[in-house]
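Below you'll find a set of structures to go through.
No value in this document is a laboratory result; all are computed from the given coordinates. Every value quoted in this text rests on a predicted model; they were computed, and no experiment measured them. Cβ atoms are built from the backbone, for glycine too; each structure is taken alone.
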Structure 1
Amino acid sequence: MKEALPEKHVVTCFLECDGRILILRRSQAVGSFRGRWAGISGYIETTADEQTLVEIEEEAGLCPQDVELVAKGDLLMAEDEGVRWVVHSYLFHIKEPDKVRIDWEHSEKRWIRPEDIDSYQTVPMLKEALAQVYEL
């Protein structure tokens, strides 16, 4: 019998403004998927809804008043690096993209057209997570 993989629940948040979404390149200082593009993400330490706001503040420098929840996706399962990732996807609208300030977890930010996601080397299942909350 195959041993069950450990499960880790994470949130992945996409910020949207004027038909573009924010993707962030993971820095060399993070523990996984260095150099890959991702949304704003993190391990769930409270509830998924609360964790989104924590991660958005930490990774993008935005407070709850800067974002507006647009959509919440179904759970998405991804297996990688010996872990079953349970991804909770969210889409938020922001009015002022210039307010975004990335932290040490990322080395670069880009506002892209959602349909261009395939042009980037992303963390596993990022396109599928985006499709949960944004019609591609």
Structure 2
Amino acid sequence: MSLNQNYLLDTNIISAVLKQNKSVIQKLARVVSDDLNIYISAISYFEIKRGLLAINAPKKLALFHEMCIEYEILGFEGEALLDRAAELHAYMRTTGQIIPENDIMIAATALTHNLILVTNDSHFVRIPHLITEDWLAR
């Protein structure tokens, strides 16, 4: 983990927390004990919440609600994040490196707020200037 750097959790990392992945939970605790901040993007919030509602998982919904109280949710206020996402999408498209639009929005959130994206998705490493960490890697 990087020093003095805050983190944005990707959807797959939030899912790992909800599945009680010990390694990810320990890393989260370490980050918090180092007085660093952890954030959730509005996109990941949407992806997790819709999935939990679809499978009717009240215990995981309650745990997710607790996470959302503890970690701030970053939305799309202002044009900076939306402009960054549009630029990223155009760049990825012109270079033939298409990734899902939701992931472009998550990456733009991390870049706009100068956050390390914690993810298990390898396609994020193709995004210029985006710093990633994989807390699920063995």
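From 1, 2, which structure was mean count of other Cβ atoms within 10 Å over residues 55-62 = 19.9 calculated on?
1
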Across 1, 2, distance in nm of label points 7 Å out along Cα→Cβ at positions 7 and 127 reaches its greatest value in structure 1
Given a computed value of 34, 24, 16 for Cα extents along the principal axes in Å, for residues 71-118 alone, which structure among 1, 2 does it belong to?
2
Where is distance in nm of label points 7 Å out along Cα→Cβ at positions 95 and 111 largest, in which of 1, 2?
1
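For which of the structures 1, 2 does the calculation of helix-only ellipticity at 222 nm (-39500 (n - 2.57) for each DSSP H run of 4 or more, over all residues; to 500) return -16500?
Working: 1: -4500; 2: -16500.
Computing helix-only ellipticity at 222 nm (-39500 (n - 2.57) for each DSSP H run of 4 or more, over all residues; to 500) on every structure in 1, 2 gives -16500 only for 2.
A value of 2.5 was derived for distance in nm of label points 7 Å out along Cα→Cβ at positions 15 and 31; which structure in 1, 2 was it taken from?
It was calculated from structure 1.
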